[in-house]
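S.K.: Scrolling down, you'll hit the structures one after another.
Quick note: the coordinates plus some simple rules give every number you see, no bench work behind them. Small disclaimer: the values here were computed from a predicted structure and weren't measured. Cβ atoms are built from the backbone, for glycine too; each structure is taken alone.
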Structure 1
Amino acid sequence: MTSPQVPLVVDDATGVWSSDGQPMILIPRRFFVFLQMEAEKLFGLEGAQDLYDAASRRGARIWCENEARRSDSSGREIFTRYLNRVSSRGMGRFTLLTLDAAQCAATVEFDQSIFVAEYGPNQGRCVCYSFSAALAGAMDYLRADQSPSDMVPSAREVHCQSNGSALCRFEVTATPR
């Protein structure tokens, strides 16, 4: 199975890369994962999770908002497109199992994770946590697009291949604001 090609534009004047109208960079996978590993050493696991939560949630929400404006699409289509685009960029393969926008709920499976590939399979814990906040950010966009409410989406990795599971799995839920 091949992924759809990611459209890439390089501005001749600035050298800035973009895809889907959004600025991009190309970095080695290990560099990206090693940043998370170093954050864990410096700040502890909880501190690293907090750091990645804020950045990942904001990044996903902005991507979804920009994609909605660029494509004149909305809702579930943007949420699904976000998962497909992240999958196409080599982060791993996301599969949307369930999605209930009204309840701010989703279940997403994840395979071929760059984090599992670099951390290894026997960590005894979940290592793909930076995607939890990204999924919450995409759901936050979807929630606001569908019907603003007082619910705040959150997500957590409930299974990880680095913790002995066959696939990584995330659950997105919402709590009152």
Structure 2
Amino acid sequence: MSTALMPRPPFVDPDHYEVVDGVRVELPPMAARETSIASRLLRVLGTYTASQRLGEVVVEMLYQIDAARNLQRRPDVSFVSASTWPLDTEAPTDAAWAIVPDIAIEIVSPTSAWNEIETRVRDYFRGGTRQVWVVSPRHQLVYVFETQTRVRIFSRDDTLTGDPVVPGFALPLAELFLAPPAP
């Protein structure tokens, strides 16, 4: 198993990484807009799931997606249902949580490549994730992958729903994307 490190630009936090096929890959931090959107999702989705006792919403948690491949992914935001991890049980102290989130949310940054997003979506579903949300701040769209090939697309004028994974959750996307994009 290789533990080779990729060259690190000066802005990368060495503790902010994923492991892909046994290789540690350091991740750049999210930009301000993407961090703000992740924070809004954490607040709104987290408040709803906590009030309904459905599970926990976390940001930038490292998950052991596939132990055999030594694949660990760190979605920007994620939801772990109470049926996956009981509400009265503390998360482990290991670096990576040895479960797969029920919803993995990736926020597309200006440096994201679509083929990398597709790979992440595939990895999450192979690991057992039930939904993947890909948030595009630039285009003010949310892609909700129900399977690797079945996707619903929500625009700024739509209301994002969490059914069936987060029953009853609804978020008008105008509240997530605060201002229309500049022309």
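S.K.: Could you figure out which one of 1, 2 the value 11.8 for mean count of other Cβ atoms within 10 Å over residues 82-89 was computed from? Write down the numbers at each step before the final one.
M.R.: Working: 1: 18.5; 2: 11.8.
The read-out was computed on structure 2.
S.K.: Using the calculated result 20 for relative contact order in percent (Cα under 8 Å, 6 or more apart), pick out the matching structure from 1, 2. Please list the in-between numbers first.
M.R.: Working: 1: 20; 2: 15.
Structure of origin is 1.
S.K.: So helix-only ellipticity at 222 nm (-39500 (n - 2.57) for each DSSP H run of 4 or more, over all residues; to 500), computed for just one structure, reads -6500; which one of 1, 2 is that? It would help to have the intermediate numbers written out before the result.
M.R.: On the way: 1: -15500; 2: -6500.
Only one of 1, 2 returns -6500 for helix-only ellipticity at 222 nm (-39500 (n - 2.57) for each DSSP H run of 4 or more, over all residues; to 500), namely 2.
S.K.: I would also like to ask the following. Here FRET efficiency 1/(1 + (r/R0)^6) of positions 26 and 130 (r between Cβ atoms, R0 = 30 Å, to 0.05) has been calculated and equals 0.95, so which of 1, 2 was it run on?
M.R.: On the way: 1: 0.95; 2: 0.60.
Derived from 1, not from the others.
S.K.: Please state which of the structures 1, 2 yields 2.8 when distance in nm of label points 7 Å out along Cα→Cβ at positions 34 and 138 is computed from it. Present the calculation step by step, with values, prior to reporting the outcome.
M.R.: Details: 1: 2.8; 2: 1.1.
Among 1, 2, the structure yielding 2.8 for distance in nm of label points 7 Å out along Cα→Cβ at positions 34 and 138 is 1.
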